[in-house]
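These are the structures in question, set out in turn.
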Structure P
Amino acid sequence: MHRRDLLFGAALVAVAGCAPMARAAEPAAIPINHDHGAAPEGPFEIVARFDGPGPSGIAVTGGRVFVGFPRHAVNHKGATLAELKNGQLRPYPDAAAAMPSDRPPATRLMSIHGMTTDAKGRLWAIDDGKLAGEPLAPGAAKVIGIDPATDRIFARIVLSAPTLLPDSHMNDLRVDLTHGPQGTVFITDSSFGQSPALVVVDVASGRQRRVLASHPSIQAERPFMAVVEGRPLVFDPPAHKAAFVSGGVDGITLSPDSATLYYSPLTSRRLYSIPTALLADFDRTDAQLATAIRDLGEKGVADGLATDAQGRIYTTNFEHDAIFRRNADGSFDTMVRDPRVLSPDGIFVDGNMVYCTLGQWNRLAGFNGGHDLRVPPYYLIRFPTDTPAPVDATKLAPG
């Protein structure tokens, strides 16, 4: 008799009440393969939770944490630049500069987006100048330098035409003190329309210009598909309306010696570089600059880029709710992957810690049929650049 017949007979006897209760054995669990890459990975801690506006820019200097809250997507009434102090946000450098007011746009902070520090530990920010639903006002878009030692603005460089276009979106910046008497600022204009470019500004003179606007490394790739929160979304204007955060050159970072600028379009998976000595030279033509651009290959979709002291590049990834690291040999490591890492945006390396803002930008109403799907709080997280080496217990001193 087969085993299955024995089990079936036992079940019948039990039902008839003629023998002690017996049950058929549970069928063996059917093995199912799982995607090992779907589980959270990498340690991180939540530095702050924000229940008001969504954060974007982040910079840390001298142990002080500064966060930018742009107004180009939502014209909020909070501070556009704040210092995180004792768990509270304080308008920075003061309320008169960072809070909404009737002061002329050139004299106040309108919409702080990307942020960074220079080799002297000073804070720099790009004010994209844009208020949601309003045209870009003269004097609104500018480069801001603040000295944390005095909490005073020491540089205010207004961007103007032809460097600034009506649809400009001055997105992020890096400051190189090795070129120019007071340094050179490199800015990514990812564009609210279809006109991205790199922008170069000499701090001492305020001289400025757009470069490489027509180069493929600056433009958004099209057609382009991204998978965001499990949804396959296509960027291919004008045939397809933008259904996720998209644009031209966006992420930007410098090598530790400031000799190389790395950059990437938002709607792209590629990473590019160019020598800063050439980019800072206002006498170089676009054709000359183009010959020096290097395509460094794929790095995934990225919003923010940051570099550590070893020259490793940290790249946010809004498709995988992750932050990756590109090593010097071109290999990659997963630093953080977690469902809470939604729209990782601004990223900054301070010593052996990496900070990143999570703004949920893909959930804005403009990408979701007019429905704002964001769910506060928004987060500022951080994680170590390197995990501590395991302790060898056999080498520990006794007792």
Structure Q
Amino acid sequence: MMRHLLLPRCAPRAAFNVQRSSSFGASVLRAARQYSIQPTAASDSKTLDIDPRKLVIERTGKPKALKDSKDLVFGANFTDHMLTIEWDKSTGWHEPRITPYQNLSLDPATCVFHYAFECFEGMKAYKDKAGKIRLFRPDKNMERFNKSAARIALPTFGPTNLIDLIAKFAKLESRFIPEERGYSLYLRPTMIGTQKTLGVGPPGSALLYVIASPVGPYYPTGFKAVSLEATDYAVRAWPGGVGDKKLGANYAPCIVPQREAMSRGFQQNLWLFGEEEYVTEVGTMNFFVVIRNKETGQKELITAPLDGTILEGVTRDSVLSLAKEKLAPEGWKVVERKYTMPELAQAAEEGRLIEAFGSGTAAIVSPVRSISWKGKVVNCGLKDHEESGETTMKMKQWMESRQYGDEEHEWSYVCE
């Protein structure tokens, strides 16, 4: 039994009024953002890095029966094995191990339970037509994983070393990936502080583990456009906070506002920020809108900037890259800027809001039908019989082509 093994975004919600009239206040916000982006890692001392060459594999003696692909529920079924790597401040990273999937055993005083020393990633492995297993842009996941860990004083690691291990793990569990298009293996790298203490300080020990869950298409019967409630009474993230990091502590506070929105007939929250009502994210996804510019008539793909309050989504970055590659040559403008809910509402009233969608690992893209804001409905360009806009559909197709290896591209990492 391992020494540290466990049973099984949205920052804390609080009203936050930003005073922009004061130059002092502005300088404080700038300083806060800079600190948030450049934290100090727990593993800055020269200790051992993760070493894939030391991997120990213990195969299960009781392989699980495969579920019918149509019965897969996101995050409910898990594979035979798990990857674990322990860390301590004196020696660094221990030997990596792939073992049968099992519970973790942690002392009740373990710091993850008391002070939320926990961060994670969400990524997928895909099976191409030749049966090869592929990861999608794992370098971006590892970059963000390190940033998240460093921000909460957990150890960092060599990105390529962990990618190597995750690739081996995904290949070992490849039988769980159904052959049908749209299916994949969802991978959840997680890091927790494991020091037994009620004192508040950098953890002296940690556990990095990876588990996997076979998943089907987010919309098994095709795209379903969602309706949003613009949320200004609760704040997802704020300047200088940790909304740009993938921490477990960001997610639980999202649930109550989401339940409130659902009680009024909406699927998700559209998180607004400040008196200006800046549009930030939708649920736990980044948010995009397609608007026709009022002065030039040019189509613009717009999303909020990475200002420290927006999660640095891998899918977000992929959408922006694809747009610059494929839409910009057609005359589109691809923009990362602050924009407000009143601006969206005006564009909708004038017929210039063409479509809107969320982006994230689970769904790739999620089309939006409407936004409820201040007692009125802001329509996002879809006709009654439509479930997705043209741009949203194209993004999904372009992305899947690279995820499944139909188009050979540097974003697709073949597991060896």
**Asked** One of P, Q was used to calculate mean count of other Cβ atoms within 10 Å over residues 343-350, giving 24.1; which?
**Response** P
**Prompt:** P, Q: which one has helix-only ellipticity at 222 nm (-39500 (n - 2.57) for each DSSP H run of 4 or more, over all residues; to 500), as calculated, at -1500?
**Reply:** P
**Prompt:** When mean projected area of the Cα convex hull in nm² is calculated, the result is 21.8; to which of the structures P, Q does this value belong?
**Reply:** Q
**Request:** Have a look at P, Q and say which one yields 19.5 for mean count of other Cβ atoms within 10 Å over residues 135-142, as calculated.
**Result:** P
**Fill in**
Matching 21, 39, 31, 8, 0 (P(r) over Cα pairs in 10 Å bins from 0, in percent, for residues 255-310 alone, computed) against labels P, Q points to structure Q
**Item:** Structure with the greatest value (metric Rg/Rh (Cα atoms, Kirkwood Rh), for residues 47-182 alone, set P, Q)
**Value:** Q
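Any read-out appearing in this document is the output of simple, stated calculations on the displayed coordinates, not a laboratory observation. Every value quoted in this text rests on a predicted model; they were computed, and no experiment measured them. Cβ atoms are built from the backbone, for glycine too; each structure is taken alone.
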